[in-house]
Structure P
Amino acid sequence: MNMMKIEEALSEQGKCVFPVKGTSMLPLLRQERDTVVVVPLCEMAEKYDVVLFRMKENYILHRVIKIKKDRYIICGDNCISKEVVPFGSVIGVAVGFNINGNYVSVDDEEYVKYSKKQVRGRWKRILKGKAVYVAKRLFKRSHK
């Protein structure tokens, strides 16, 4: 679904359902399998919300990990780097997901637990990534 169709659907229908692209929201959302249901953002997003925002010519669907005075700090569940996103760049918030054919609401108890675990576990992903990087460098050095 292109950018205009997403914005049109949000404006005219009050929601938009579209397929997930990419791997940034793994393990929750898988490309070519899952879809996301997004509604327009009417109020402030909250920590743990999955929001749709515009960055240059692309839409990105990532999770809010922190809220600052005038911006969100956002990160994909499968990412270690974070984005700083002005409030005005967020156009929608996920209310549910079709995961492997099953609908999951963002109010679902298991999903809420998962969301909190993903935000808390970000530092583990960062440390794991750094450990893998160091191990690869050491391995290369020892095999020269």
Structure Q
Amino acid sequence: YIQLARTYGLPPMIPRLTPEELMAQSHADLDTAMLMVGMIMALEEMGIPLLDGLSGMPLDDPSDRLEKVKATLGAVKPGLTHFIIHPAKDTPELRAITPSWPSRVADYETFTSEAVRDFIRAEGIQVIGYRAVQALMPEIN
């Protein structure tokens, strides 16, 4: 995964985590978590941009989406956070392919609203795409 990212100059989606966080998220033992942290530190030393946070909107409950967005985005710490959403327009096809369609439609409606744009602006959150992160990738020698 990392080699492919470097070969094609694409930023890998790798979070900067502590051994404890790795153990909790991946169920790795301490030795494995320490090895993984060493690899992550080596990537950082090479200049590979790493994620400071990974967050997103759950797909299990479409209710109160705006308040959930505000709470989730409001908890994002400074740094590079990959924020995952699954917005979609309500179509018969969407309803046929996923039981989480109500949350996806709610994401679409919420994230295209002025209320979310205003909240993001008021919080000082800078929305960027992966091209901006890709520009931080080091040259391959």
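Just so it is clear, none of the values below were taken in a lab; they were calculated from the coordinates. On a predicted model such as this, the values are computed, not experimentally measured, just so you know. Cβ atoms are built from the backbone, for glycine too; each structure is taken alone.
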Query raised in the report: The value 2.3 for distance in nm of label points 7 Å out along Cα→Cβ at positions 11 and 75 was derived from one model only; which of P, Q is it?
Result: Q
Report task. Work out the source of -10000 here, i.e. which of P, Q gives that when helix-only ellipticity at 222 nm (-39500 (n - 2.57) for each DSSP H run of 4 or more, over all residues; to 500) is computed. Result -> P
Report task. For relative contact order in percent (Cα under 8 Å, 6 or more apart), the calculated result is 28, so let me know which of P, Q that is. Result -> Q
